[in-house]
1. Quick one: relative contact order in percent (Cα under 8 Å, 6 or more apart) came out at 27 when computed from one of P, Q, R, so which one is it?
2. Can you spot which of P, Q, R the value 12.4 was calculated from, given it is mean count of other Cβ atoms within 10 Å over residues 5-12?
3. Could you tell me which structure in P, Q, R was used to calculate Rg and Dmax of the Cα atoms in Å, for residues 13-156 alone as 18.0, 55?
4. Taking 26, 19, 18 as the value of semi-axes √(5λ) of the Cα gyration tensor in Å derived from one of the structures shown (P, Q, R), identify that structure.
5. Which one of P, Q, R has helix-only ellipticity at 222 nm (-39500 (n - 2.57) for each DSSP H run of 4 or more, over all residues; to 500), as calculated from the coordinates, equal to -24000?
Structure P
Amino acid sequence: MIDEQPTLRPDPERYPEELWGIEDPRITFVEELDKYAIAYTAFSRAGPGVALALTEDFRHFERCGLVMQPDDKDAALLPRRIDGSFALIHRPMTESGVQRHGGETVSSGDVWISFSPDLRNWGGHKVVLRARKGGWWDANKVGLSPPLIETPEGWLMIYHGVRHTAAGCLYRLGLALFALDQPERCLARGDSWIFGPEAPYERIGDVGNVAFPCGYTLGPDGDAINLYYGAADTSIALATGSVRELLRWLGKHSSSGNGL
């Protein structure tokens with residue numbers, strides 16, 4: 001069953017950071033709170049910023065407002081505290097990330113983690129995954145796709161990487177693994193991409209050559225994964241797989257050490 005109306009609407013009168021809309025929600029169930037935490041991008045004249053909302057039933061929402069100022073997006077909360085603090089994965093854009101491409105100024109971005117005692121005050125900011133330079137498939141920009149997946153081996157990250165080509169930006173997906181007790185420490189990072197736009201509905205649309213997931217579900221066995229993704233900014237598509245197979249692939253096709 002699909003709701004006839006949007007579940008969460010922008011509320012620019014009370015939250016001016018939502019003036020131009022909200023997008024890319026990433027949902028995490030936080031057992032300690034017995035609530036779902038929704039990290040989403042709020043757009044205003046200042047640009048995209050990370051906002052947070054809490055809900056028990058997806059009918060009533062407690063907005064926390066902006067937790068990361070513009071320009072920042074691609075955020076998700078970890079499902080439990082790390083050393084007593086909540087942890088948020090996000091992707092800020094900084095002046096140091098500006099580079100030249102094809103005679104135009106474009107921005108690059110890296111994935112960061114930040115910590116909070118109360119979901120409203122954030123600090124301890126650290127880079128966890130950088131966009132690679134040169135001819136890599138993720139050379140220009142990287143960002144979190146769905147929320148991290150907790151596994152016995154570590155936090156599994158499915159991330160999107162962007163490469164600028166003569167035909168425009170190309171969005172594909174890769175894998176990285178982070179330590180359970182130190183999610184800022186990258187244990188492994190895939191040497192190549194694992195999923196990219198190939199089908200016509202992924203290559204042609206409002207924004208072509210884009211595969212961009214924000215959510216997943218796991219089967220009762222904790223292994224079967226349903227990955228829901230945007231295709232060319234026009235359609236919503238589904239891909240299925242196995243978490244164990246993703247980890248096995250990462251073990252064979254990765255660079256160990258940090259992701260910097």
Structure Q
Amino acid sequence: MNSVIEMQGITKNYQMGEMEVKALRGIDLKINSGEFVAIMGASGSGKSTLMNIIGCLDVLTEGEYYLDGENILDLDADDFAEIRNRKIGFVFQGFNLLARTTALENVELPLLYNQDIKMREALNKAKESLKLVGLEDRMDHEPSQLSGGQQQRVAIARALVNDPALILADEPTGNLDSRTSVEVMKLFQELNDQGITIVLVTHEHDIAEYASRKVVLKDGHIIEDSQIAKRRLAAADLQKLPEGD
């Protein structure tokens with residue numbers, strides 16, 4: 001099976017005044033294509049730093065990182081920007097949608113930086129991506145006209161539109177109520193069932209149980225890396241929740 005993420009001996013140090021902070025201390029991590037992995041850890045554990053390095057938002061201090069077979073250490077700043085756009089679909093807690101811009105235009109945005117895609121093709125890809133998340137009837141709505149759950153679905157559609165190697169979701173249910181959180185996790189499970197690789201960063205144990213594998217960090221080390229034996233099924237959980245919970 002092809003690995004999407006392969007990390008060996010990853011360390012990350014920050015200089016804070018005269019003190020050096022070791023955020024990551026020798027991380028070895030391999031995530032294969034088609035996996036759904038939850039990364040967990042308390043504040044200060046290193047999970048956010050690890051997410052930033054996985055997402056090419058920060059550079060490592062030591063070690064090796066291959067993303068979809070590409071050696072990240074060989075990249076310059078322009079390459080970093082291109083690989084973020086081409087290989088990683090980001091989903092954030094705060095949705096990060098442009099106001100006064102339709103759902104369709106928000107989803108099209110990453111394609112504007114892809115010179116290989118023409119305008120009509122970009123429009124069609126954005127429409128298909130919105131259909132995939134069940135928002136084909138909300139394409140012309142602006143974020144202020146959408147619920148929190150719908151806004152997050154737009155963000156997921158935007159993450160999918162470039163056919164990335166990886167969806168990287170940072171606390172994607174953090175701003176959502178209980179029922180909407182489960183609806184978003186149902187969508188992630190459906191996308192994963194189609195073969196899409198998902199890495200979910202969360203501090204919520206019940207949300208992590210929707211993934212198939214759990215990686216737990218503490219003090220910059222991985223202290224647990226295990227398959228989730230009894231994976232929660234969001235579709236089944238939704239049926240138990242009252243409407244509008």
Structure R
Amino acid sequence: MLLLAGGFLLTALIYAMVGFGGGSTYTALLVLAGTDYRAVPVISLLCNVLVVTMGAIAFARAGHFDARRSWPLFVLSVPAAALGGRLPVGETLFLGLLALSLVCAGLTMLWQPFWRREPAPAERGSGWLEPLAAGLLGFAAGVVGIGGGIFLAPLLHVRRWGPPKAIAATSAMFILVNSLAGLVGQALKGAAATIGVVSHYGALFPAVIVGGFVGALLGARALDPKWVRLVTAVLILYVAVRLALRWLAAVS
């Protein structure tokens with residue numbers, strides 16, 4: 001448990017620097033640890049909330065979050081996250097969705113727009129594509145416990161939605177509201193049955209609070225741990241391959 005808590009602390013620190021919650025990596029670490037799949041999204045979403053709450057506050061205080069420009073991204077994503085959390089899924093389907101999500105997360109972290117730091121030219125507001133994509137990401141957040149910010153940020157960069165700090169702030173708030181909605185869905189589904197499992201991993205929550213606090217302070221200023229996130233992306237893809245092989249064995 002101590003090793004797992006250390007991994008969660010480092011993950012929270014890294015992701016909080018850029019306004020993310022770390023749900024993809026939390027999920028990967030939990031699966032590697034053999035956690036009951038029904039409890040994985042609950043733990044990951046709770047950790048997301050703990051981390052991005054501090055990040056969202058830090059970015060908002062720095063003046064990077066604009067609610068008037070960001071609200072279209074939440075219209076579909078919040079109810080979709082609650083629906084995803086409410087949706088009953090079997091272990092085989094969960095493994096397949098999780099493997100797919102982790103592959104996408106790992107490839108997204110390796111994608112060049114994710115690393116771009118300079119302000120995008122010709123900034124503009126949300127069209128129809130951003131809210132639609134946000135709704136799909138919200139649904140994924142509720143089902144597998146991945147907040148979606150890691151996918152949303154590169155999309156906003158490509159669409160020239162705003163400068164990097166504004167995108168990081170919006171991504172943090174996106175993860176926060178959708179993680180909360182996903183938890184509501186999980187509770188409605190009867191996730192109370194997983195309380196015993198979640199409490200067994202209680203040491204992970206103080207770990208992400210510490211990591212998220214330090215990361216949020218650093219991220220609101222300047223640091224961008226590119227190479228650490230690059231290694232994290234490779235690890236995510238490694239876990240995704242292992243999950244995909246397990247899923248193929250289950251369905252064959």
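1. Q
2. P
3. The read-out comes from structure Q.
4. R
5. Considering all the candidates, the number was obtained from R.
Every read-out reported here was derived from the displayed coordinates using simple, explicitly stated rules and does not represent laboratory data. What you see is a predicted model; the values in this text were computed from it and never measured. Cβ atoms are built from the backbone, for glycine too; each structure is taken alone.
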